Structure P
Amino acid sequence: MKKFEDIKKVAVVGAGTMGNGIAHVFAQNGYEVHLIDVSKPALERAVETIKKNLNRLLKKEKIDEATKEKTIRNITTFDNLYDGIQGADFVVEAATENPEIKFELFRDMDKWLDEDVVLATNTSSISITTIGAQTNRPDKVIGMHFMNPVPIMKLVEVIRGYNTTDETTELVFKLSEKLGKVPVEVNDYPGFVANRILMPMINEAIQTLQTGVAGVKEIDTVLKLGANFPMGPLQLADFIGLDVCLAILNVMYEGFKDPKYAPNPLLVNMVKAGKLGVKSGEGFYDYSESKKAEKVSAMFKK
């Protein structure tokens, strides 16, 4: 297995919200980053987002101009997996939360990469053991679950699969710390820790809305002022993406067969209707005029 000090080039697979954030933090901390996505527009949006976030950090005097420019230079984009992972010393997969897509990616990466390369996944709920079983290196497959927004949030859940070794775990701990994050070791059960606790709360907030106990703003205000949350659960669901929330709840429901994880029908219907939150312009709030949760979606107005 590659040693911590030998890791220079990192491949990040997936250029969505999480992927561009992960690429950003590795590049800002001196790593050569290959950011990979099958969609060229997604790659272009990712680079623009990284530049925008760097400008925000520059304005707040968290970084200087030289760091900003070096971070941008450290990132190269690829729309082909095979080309993008060539020569990588470490990989973080951050593709969509779909088991079959992830399984195929890991089978391909396992074939095309040196056997000493660790393959990490940013999955928020899918079994690390099952992902590792798609490869001939399950001892070098591990969960590295960053929180959104990645450049700001300190936590990394480090999830060991059944076959993940101590050496692999130690390497990911060191990498997380180099990025300025706080790694926390978690065992491989559906939802891990963060989402096992967070998603039922969001689901319950949706149930509270559906049954008419209170409106969108009222529910979020109660949790913000009553529990000191920085944002309410419905706003947070919009921020995460309602499709992502649904996918995680489905994984937990299938994994535990416990009805408390069954997604609320309102959530299911909103995803079917394409009301996914910030990313689609509408969820519990209307984001057509502002990315801030200032205006409740028309479907929930009294």
Structure Q
Amino acid sequence: MLTVHNLTKKFTSGIWPFTQEKTHTAVNNISFSLKKGEILGFLGPNGAGKTTTIQMLLGTLTPTNGTIYYDYLNFQENPTAALKKIGYASGYEKLPPRLTVAENLDIVGRIYGIPRLQRAQQIEQLLHVFGIHALRDRQTGTLSAGQATRVMLAKAFIGNPDFVLLDEPTASLDPDVAQEVRTFILEQRQQRNIAMLITSHNMDEVTTLCDRVIILKQGSIIANDTPQALALSLCKVRVHLTITDNLNRLIDHMQTSNRRFTAQENHVIVELDEQEIASFLMQLSERAVVYSAISIDKPTLEDYFLTVARHKEIV
């Protein structure tokens, strides 16, 4: 559905001969693909190149090098035809404030060339799906952030697209509405086999929605795998212990063995490789450390993302 090959974007600052020109590579020769019906997470720390890539995928920025194909259609050579296949929504985009909700959706439907009767039917359906039918005649400038986000999502799907790009789709939404949006996204994939690319800072959301995740860092792709595989690549687990006796012996053992841990009152969290857990518990028994509760947290996608963002080496 989407193929990106050797995509690069460089920005030049300064005007010669008045100042020395400097070149910054925002996106550095990235390649990836997205199959029909697949949901791809597109993540990275601030400044990683996500926004620049999205702008190139939408045609609002011209790549320095590289090619973009939508369903084998060269985007640079056929932008109008390609854009008819694409839906886009951002939780941060502003809507024309004086137009009503229905007028906003109607204009987008006209851009996609949807006939009048079909357009009206789709608008009514989407207003109900996103719970904003009561707002259809309200000017969008009077909407709350959450209400405006739902209008943006409706705009993304009104053209019956083959590919949808969702930039922070649940930003500013209450948890119950955000869950409804996630359910809608999964239903669209199941019913219409739509391919989607999603950016989000909610790692639980990405894990729930995405079949695969790409991680960008300093303009380059550093990971491309399932959310579960990326999380497990960290190896470390967190063991939570509630200590009832000999807490000092446990802390001494942690310090002398150079293990990473945190302690608050009698609650201790220790980072371990999963295969070390059994031997670690035996060591506690040998030191007469008594605990009343234990739980084990395996790594999550958020742990992986934080490791990348903090410039730590991936195990």
TODO: Out of P, Q, choose the structure whose coordinates give FRET efficiency 1/(1 + (r/R0)^6) of positions 81 and 225 (r between Cβ atoms, R0 = 41 Å, to 0.05) equal to 0.30 when calculated.
DONE: P
- [ ] Taking 13.6 as the value of mean count of other Cβ atoms within 10 Å over residues 1-8 derived from one of the structures shown (P, Q), identify that structure.
- [x] P
Task: With relative contact order in percent (Cα under 8 Å, 6 or more apart) derived as 13, matching label from P, Q - done: P
Task: Read-out distance in nm of label points 7 Å out along Cα→Cβ at positions 41 and 217, computed value 1.6, structure in P, Q - done: Q
- [ ] Identify the structure, out of P, Q, from whose coordinates Cα extents along the principal axes in Å was calculated to give 58, 47, 33.
- [x] P
- [ ] Out of P, Q, choose the structure whose coordinates give helix-only ellipticity at 222 nm (-39500 (n - 2.57) for each DSSP H run of 4 or more, over all residues; to 500) equal to -10500 when calculated.
- [x] Q
Open item on the list: Once Cα Rg over 2.2 N^0.38 Å, for residues 73-248 alone is calculated for all of P, Q, which comes out largest?
Closed with: Q
Task: Comparison of P, Q by distance in nm of label points 7 Å out along Cα→Cβ at positions 201 and 273 - largest value held by - done: Q
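Taken together, the values in this text are just the output of simple stated rules run on the coordinates, not laboratory data. Everything numeric in this text was worked out from a predicted model, so none of it was measured. Cβ atoms are built from the backbone, for glycine too; each structure is taken alone.
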